[in-house]
Structure I
Amino acid sequence: MAADFNTIARPYAQAVFKLARDNGQLGHWSDTLGLLAAVARDDRVHPLLASPRLSPGEAQELILGICGEHLDAAGRNLVRLLAEKGRLIVLPFLAAQYEVLRATEEGTLDATIVSAKPLDEQLQATLEASLGQRLQRKVRLMSEIDETLMGGAIIRAGDLVIDGSVRGRLNRLAAALNR
């Protein structure tokens, strides 16, 4: 189902990206789409958007009512268009695809490092710089804590996964011994 939503969201994401790029509003549209995606994902709103009982007009009013003055005229127009087409449910996918287009345009990449304990700022900055040099992009590194890791870390950057965790090393060792 997610693949279908991604396919549906793609042309909208591309259109919004082109509009944002042409008007120098990449950051503004990230904020707008982030808000809309958060509203559409909300546990109270998502089932309503997925329900055939909610008319397009009611869905539009629901989203616009929640977002209120946080949406400018262009954001409200996007909501109206998506509501008319019965596509408000794809807002999270549209926002994610927009962010990929923006990152490509800006030469940036969001990456996540998962470690057993918090990283200090200096180590995180060093990892960002090293990863950026390897991937030839500016990397924004977000940190997550997973206390179940015995040690080491796992880095995810786009399709790249670097598993330097103790568990990952043990799994690779076990696989090599089983060959």
Structure II
Amino acid sequence: MHMIRFREINLDDAEFLSIFVSQLDSQSEYLLFEPGERKNSIQTTQSYLSKIASNEKSAVFIAENTKAEIVGFVCGEVIQLKRVAHTMKVNIGVLKACRGSGVGKTLGGMILEHAEEVGIERIEATVIKENTISLNLFQKLGFEIEGIKKCSIKIADNFHDKYLLAKLYISNKS
């Protein structure tokens, strides 16, 4: 793996994140968006980053190469409603060229550390059942499968199940 730098994102990264997301959409068959379907402008990305920055519990971390191109990211979003403010939803994305190099695991570790620091008690992710790379990554990070959302996504006219995964930081796991 070439030199990869990991850090928290800032508003100045909107253009680079926008480029990264377009690349990720075209390389990953298991994402929610079809290639070209996401409304992905610099302004949309800036708005998203502003929303994340306005909530101290939410965060985005990136991995960038020596050319300052984003090659991976993790976002952890927390909804600011009292009843769910203890829960973070996590997404991790890594470009194909960097998969299997530890980028996803490092980013995942960063968001887990952030979640603990800000008092998150439950972290959730959903992964399409056939996406064994992501499933293995989340399980290595300590997530457990809690359930299956049957036929919850349709890719090229084929239905796919999604796993609901979670990691708990509470003592009374019920």
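None of the figures in this text is laboratory data; all of them are computed from the coordinates on show. No experiment lies behind these values; they were computed from the predicted model shown. Cβ atoms are built from the backbone, for glycine too; each structure is taken alone.
Out of I, II, which one gives -9000 for helix-only ellipticity at 222 nm (-39500 (n - 2.57) for each DSSP H run of 4 or more, over all residues; to 500) as computed from the coordinates?
Numbers: I: -19500; II: -9000.
It must be structure II, since only it matches.
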*Looking at volume of the Cα convex hull per residue in Å³, point out which structure of I, II has the largest value.*
I
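Kindly point out which one of I, II the value 0.40 was derived from, the read-out being FRET efficiency 1/(1 + (r/R0)^6) of positions 4 and 124 (r between Cβ atoms, R0 = 35 Å, to 0.05). Can you show the working numbers first?
Numbers: I: 0.40; II: 0.85.
It was calculated from structure I.
Quick check on the output: 25, 15, 11 is semi-axes √(5λ) of the Cα gyration tensor in Å, for residues 28-115 alone, derived from one of I, II. Which one produced it? List each step's numbers first, then the result.
Working: I: 25, 15, 11; II: 22, 17, 13.
It was calculated from structure I.
Tell me which of I, II gives 2.8 when you compute distance in nm of label points 7 Å out along Cα→Cβ at positions 12 and 92.
Details: I: 1.4; II: 2.8.
Label of the originating structure: II.
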